[in-house]
Every structure is written in structure tokens, then in C-alpha cells.
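Bear in mind these aren't lab numbers, they're just calculated from the coordinates by the rules spelled out. No experiment lies behind these values; they were computed from the predicted model shown. Cβ atoms are built from the backbone, for glycine too; each structure is taken alone.
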Structure 1
Amino acid sequence: MKLIKVHGSKNYFFILDQTELSTPLKDEDLIAFTQKITSSKGLLGGADGVLVITTSTHPDALAKMRVINSDGSEASMCGNGLRTVARYLSEKFNQDNFLVETMNANLRVRKEKKLAEGVHTFAVEISPVSFNKSSLPFKNLGHKRIIDTFLPEIYPGLKFTSIAVPNPHLISFMSQKQIESNILEEVGQFLNSNNPYYPDGVNVNFAQILDKNQLFVRTYERGVGFTNACGTGMSATSLAFCLTKPQLAKFNTQISVYNPGGMVKVIVHSKPNYWMELIGNATFTEIIDIPENSLYDLDFSKAKITKTTEQKAYENFVTSLPHFNNLTAN
């Protein structure tokens, strides 16, 4: 059996292709496997989650992707992860443009021109979009929708926008000093523990506007905590950017979104409904050969690991980015 350690903007995962197993893991086994392999004492220093590939029940989709977070919870979508799954399926089936089934929708993915030499790049659809509180959900905040709104219950002096894409996100634009403070950790931990406002938790994104069509985003991810990048978070933040700062962000135009793990491009579309294209790296760092029984036994001692050269190419790309070193210095 082969596992692959991958990342999109240093949002790290293991890809597990259940269709290659003689006996696919049941959900309880998947949760235990994910919690073990992604822990800091797991394999290769752990990861943010496991991307599980299964056979799609939709005739027009090439395969189905499930996202199991490091704590064992399941996310409805993961944009950074979908890019790596798109690459895996592209190479497995020799296709460059196809649909992948996710929890809420079949999403279009395609191979893109490389961001830099040696940096495999894919574009993935992020949708559907909803602003309704029942989709997020939130309560006790006095609003049916939250768009560029002060929420003193959550934090004084900050305006927030809340969007499901379909993962739930809470977004605030602020200064670099505020982003570098402990506000994000405070808000992220509060809203992802027992609280009266987001009962199921929420991904919290703090964004700094760098220039026209340029952002820096940090994310506290539900089920994970601080992460180098969140694909749906960067997509939702780009949509909020276009909606609330129209003098600085344009629809149907590439927005450069920097993050602690690098940079992606997001194109926000408004027709026929809101949806985003997320364009970024799909990097394979290690190929892992492991006996199938080891997945059930949670024993990774027999894993044979082959390191690729792709991480070096990605690091070269990141260090060449304008703004990056200044943004991530703190």
C-alpha cells in the first residue's frame, strides 16, 4: 500500500486511497488511523489531516474526497487538500480536467501552469457559498447575516464577515500589528470550544490588505488550530475582500493571497452564483510504502519512505515571493 505525504501552501496531509485497499478502513478505523499518523509522534512529524479517496457514487465524478482532521472530525471541504488530491487523480487516471465529489458538491479541478519550476500547480473550484446563519451556523449575535459587521460579543473594535464555502468561516481585516498579536489565538480558541455563538466551531481568518488584489491571511482552523494555510479560508477571505472593499479588490481578477505557508491565487466569480477558483501548489514530499495490515494495527514501523525533490523547489518559490519574508518574520 502507498501513502503520500503532501501539502498545499504547507497545509500538510497524508493521502490514503481506499480504492487500493483489499479491505477499506471503516470510519472508526479511519479516525483512529488519522489521530495516530497525524500526531507529532506519528509518521514524518504528523500532519493537519488525512485526505481519503473513495469511489464516487456520482457518475460524472472521477472519485470522492473525504477530509479527516487531525482530531478525528470530518471537514466538508479542504481547498489546499483538494489540489493535492486533484494531482494524485490526474496522474492516476491521466486526466487534466475533471470533477471530484466532496461532501456538499462535485467540484471542478484542473491542471494549471506551474507557479515556478518544479512546483506542480492545480486550480480547484470552491463552492457552494452561503451567508445564512443556518449554514454556518451561528446564533445569539443579533444578525441574520454577518457582512462587515461589528461583533462586540466576539471581539471589540473589529468588523467581521461570516461565510460558508461550505466550511464555516469568520473573517476580519486588520493591521499587521493586530495580526501579529494574540487576538487570533484568543478568538479561535474561544469559538472552537464550548461557546454561545458558533456551537459547531468556525474557522477564523485574520487578513491584512497589502495592496489592490493582494492579501495576507492567517487562519485558526476548526479541528486543527493554527495552520500554515487554509484553502477555503483564503477563498472565503477573497470573497469578503471583493464584497466589502470594492475599491481594492475586483471580481474575475486574480487575487494574490499570501499565507505563512506561501502564496496562492484566488479568482472570485459572482455569476451565476458566488464561487471561487483556488490556484496553488500540489506538492508531494514523501512516498510511503507500508503493509496494509499496518494501517489497521496503527503500526508505522515497517513504513519505507522515499523523499521527493519537490519540497526544495517549493521552498525556492516561496523565498522568491515579494512581501513573504517581511510578513512571516513574526
Structure 2
Amino acid sequence: MSGRGTTSPAPARFDAAITGIGMVTAAGVGVERSWERIRAGAGTAASEVPALAGLPADFACAVTDFDPTTLIERKQVWRLDRSSQLGMVAAHEAVADSGLDRDSWDATRVGVILGNGIGGAATWEKQHSVLLEKGPRRVSPLLVPMLSPNMCAGYVSMMLGALGPSLVTATACASGTTAVGMARELLRSGVCDVVITGGTEAPLVPSLISGFQQMRALADRRDDLTATSRPFDADRSGFVAAEGAAVLVLERAEDARARGARIRAMVSGYGASADAHHATAPDPNGRGAELALRAALRDAGVGPDEVDHVNAHGTATLLNDATEARTIRRVLGERPAVTSVKGCLFYPSP
């Protein structure tokens, strides 16, 4: 038991092994292509997106050269929102990378947890236009299953024949991370033996981009689109919208070792919190972030001086970056390197 002034005992260490990775990003379709371009410093620069033409922020990082029909039957593709398409392709690559045999696994103990903050945004916007222009009888009967956030995990479950829990976490920018944390809990509790987890998002539609623009959250530098997103930079002005999916296969560490799997990394600690402060602005003291960070360290049994690298949120917005930097320094000191995925995709091409 715990109460005010007391501390509950630290949980027993539990490692979830990452045995498979799949990616569909603006840097490329597939892990190898994405990683090669990121390591080369080429990444992908923001570019104008036709669907956003006429908006003040008409540029974003879109996934190009993406053909879902290489994996999904053409007759099914048109029934899927783009967010589900991206997630399915990334999940397929992750499972293949893991070396798991779908014909021999116990499907009832394979779960799918994906993070998705918005759902089928493109479907929603398109069908709303149909409603206004052509009337209710012309709205697609597939509207609801295409836009519902839960369906990105649902379609992955159907594709893989996974009969375990199929869930979607919607915690805004933390949705994918929350999914990974919850996936680890399914393994620790013994509910699942394998969990496909990660996140997918396809928000590049006029209404959503306009909303972010009105919030003054988007980068406004059009003079150099290769250096638009600048996390923790003094000249930062916001983030650049993007789409994509990244999926992991998680197993208990002992199970992965027993089958001779290649273990990419371990998920050893997780923490979650709320700062109970504001709908969009962070607590200036970083209270909520600090609670989550300290909880993750405690869960992993790791001290602050053992952390070498922090993959920060790094939104390149004025409020978040300052708050996050102060929180990292207060909890972890100046030892770890700090990077942000939102910045590494925007280096100028060599």
C-alpha cells in the first residue's frame, strides 16, 4: 500500500524485446530506405502538398512512392483510409522482420495496439463534402469503418489473423508511445505472447492543417523548406505536419531468446502522467512530463546517470521546447544526448 508520504515498492524489472520493425515514412517506404536516408543526412525536405493548395501552410512531409496494392488487394484498398493503409504496410514489414511464423503462432495470444490520434481524417473530410454537395444518400456506407480510429488496429488484426486484444490509444502526440507502453503491459500481465504495436497517422487534409495553423503550432519558414523544422533552435517557429507509420513486434525477452530471434532493443520502463494544466500548452514547470519520466526510470530500475540518449518530443514550438529542455536537464542532468525525430528528417541534402 502507499499513501501520502510513503513510497510503493519498485516493480520487478520486465523487459519486452523488440524483434521486428516496420516503417512507412516521408524518408521512404520500408525501414532500410528510411534509415539510409536519415543516416545520410538527406532525409526528406518538406514540400508543397497538392491537397493543401491555397492554405497558408501548404507544405508538409508526405509519404511519396507509396503503393498499398503491393500488399493489399486493390479491391480492398479503396475501402481503407490512408491511415490504415500506412499502418498495415508497416505492420506487415515488422512481422516479416521478426521471423515469426503466422501459421504456427497461437493467434489468440497475439495482440495489436496502435496509436492513432485522429482517425480517418481524409475520409471524414471527403465524405463531409459529399454530404454538403450531393446530399445524405450519396455518403459512403463505409464512412464509419473508414474514419473510426480503432479500425487501423482492426484491419491489422484481420490482415494478420491476430485474435488477441485489438486496441487503439489516442493520446495526441504521445499515441504511439502510449501504445508501446500498453503493449508491454499485455506481455507482462501474461495476456499476450506477441504484440504488434506502434502508430499510424495520415492528417494531411485542409481542415486539420488549418486548425494547427490557427493554433500557431506550424512552422512558417518558407524560405528554406529543407531546414523548416528546428527543434530546440533559437529560431524555431513550429513543427511541420507529416504522415506515416512505424510498427514494432514485441515479445517477452525470454521467449525471443528461446526461439533465437534477433533482438533489436528492449522496452524496459514506461511512465505516463497528465499535467492537468491546459488543452494544448504544456505546464511551464514540466510537472506532468517529469512525473512520466521519473516513473519510467523507476519502472526500468535505471538511474538518471545511466541514460545516454533522449529521443525528445521536440515539437520546435516556443513553449514545448523550452519546457521540455528544462525538464530533461532537471531530471537527467547534462549527460545524455538529446535528439528529436522531428528535426532529423529535415537536414539539407549533401
Structure 3
Amino acid sequence: MTLPSHVPLVVATRNAHVERIHWGSVAVVDACGALLAHAGDPHAWVFSRSTLKPFQALPFVRDGGPHHFGFTDAEMALACASHGGEDIHVDAVTRMLAKIGMAESDLRCGVHMPDHYGENNLPPRGSLFDQRHHNCSGKHTGFLGYCCMHGYARASYLERDHPLQREIGQTVARLSGLADSELWYGIDGCSAPNIGMPLSRLAMMWAKLATGESGAGASADAALARIFAAMAAHPRMVSGTGRCDLALADASGGDWVAKVGADGVHTIGVRSTGIGVAVKMADGDFSAVYATTIAVLRQLGLPLDVEGTPLAKWANPLLRNVRGIEVGQLKATVELTWA
């Protein structure tokens, strides 16, 4: 096992004293794979987690699935989402399942409490949830749609040797410039296969998503462009109310798309500059990830207003105890090194 050479990216202070240090790495890459800037170990191997979702949807989109089933762009965005399980998301999944002739019971993602609930926003007493509320249910519905369109087995659509998962693996290998045998494979939180690669290759894939330059032919380019456009036009479907990815997308005016993944992975594809940004926080802390991403975007010179916007809660936020007393601050200390 080779440990990555992460560096401190964020510190948490208490009464101006450093209490926590969050280590990680950042890679900023163009669509050709050139490393433009970095912090820490830009080639550290990481699992892509939910930042992989647009590329897991690519076979379905490339083969005409959205047109075949009449999916709207908002529903396409949901197929790439880690959604909050709000009514807008659950209703869309319900429509998508009906369009492909499947039911909630055909999903294999499992059930969890919707992500838009939390410690200070508990669900109403007696609430009942099913697999449509899972943050990955849109992705899984797209998986099932691909199987229905091609006549593949549906009950086993998450198996590593299923034709769908083999196609996803080959797609990711092409876009990352790695052989399929070089990729890491693991099981994600939603039970789907997940793929690991160097952080810089993940950033390159997001640059390709933003530019539509896959190098795999016009159809793949068009599919990438359509996925990016759908995600940029419907960021609330990609994440949800009060989420950082939504605030980042809104702040860009449609120029970039952000996607968070479990255990501290965060990616952004920027259309105007043709770059991809990938962040990995070693301890998986989401607050530290978001503070880092915002600091990196600022250092890249991208137009990003924070003060007085929804992003303010994630950019070096003050830390308060349960009585609301200010006790410290989360501060991004990341400094990019330019290639």
C-alpha cells in the first residue's frame, strides 16, 4: 500500500488556536491531461465515488436512451445526481421509472433517510421512505433504462460482469486514458461498482465533460456535451436545496458544474476555461472539501462572489457551539502550485 503525499488544506481553529488539520490534495487539469496546478499529491489514487455519475450515465445517453424513453433534460440531470430526496426528485424518479416500464422495487440502491433532512431538519413523524428517496435513485433508474433498451438482465444490473457495468468500465478507461486493468474497483454505497484512479485523471475526465472533447468520436462528444448542459441547466436536480453544489452552479451562471462524492471527493468542470478540478480530503470532511474548492476556484481567477451569497456558509465559515456562540473558524490554507 502506497500512502498519498497529502498536505494540509484546511485548519479549524478554536479561540484562534489550531485544533484540527484537514489533509488532502488538489489537481487542476485540462482536457488533454496536462496538469496546470496542484496542491499535495495530484496523482494520488482515489475512488471517484459519486463524481463518477455523469460518466456512468454516458452509455445510456450515447445510445439514445433519453430520446428513446422521452426523458427531459431535468430527468437526465437526475440520472447524474446525488439528490436530496426532495419531492421534486422523488416525483422525477417516479416519472422516469414509469417511462421505462419499471417499478421502485426494481431498483437495487437500497433505502436511506433523504439527504435534505439532517440534525436540525428532521422528517415529520410517521414519514415513510423507499428507494426513490435514495440519493442515487436517478442513476439507478438510468441503469435500468439502459438494460431495458438493450434487452439485458435487470435483476443483476449491478454485477461487475454485467454488460452495462463492463461498458461503463470501458468508457471510464477511455476517458481517463487508463487500461481497464489499471483501474481500481470497489462497491459504492449504493451497491454499484465504483472506480478509482489518480486524482489528476479524474480531473481530466471532468475537463472533458466540460469541453465535450472525449477523443472517442462525435457521438461520445455529443453525449458528453448533452450531459454537461443538462446538469448546468438543472443544478437543483443534481444536488438539492441548500446544497453547496447547487450554490456553486448558480454562482457560475451555468459555466461550471460541481459534483461531490462520498469520503471527501469533489469535482468541477469549467466550460469557459476547459479545465477540470478534483479535490480529495483525506478524512472525508465535507465542510473542509467545500472550503478548499471555493479557495481553489478563487486562486484560479474564476469569477466567484461569496459575500452575501449562499456560498458564504461554506467559505471559511465561523464555527459555533449548540448555543450559537462563536468558538472558532474553518480556514482554507490551500495554496496552488502552478505547473
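Here mean count of other Cβ atoms within 10 Å over residues 124-131 was derived from just one of the structures 1, 2, 3, and that gives 21.4; the source is 1.
Looking at structures 1, 2, 3, which one was distance in nm of label points 7 Å out along Cα→Cβ at positions 28 and 148 calculated from, given that it came out as 4.3? Checking each candidate, the match is 3. Suppose distance in nm of label points 7 Å out along Cα→Cβ at positions 100 and 316 works out to 3.5; of 1, 2, 3, which structure was it derived from? Derived from the structure labelled 2.
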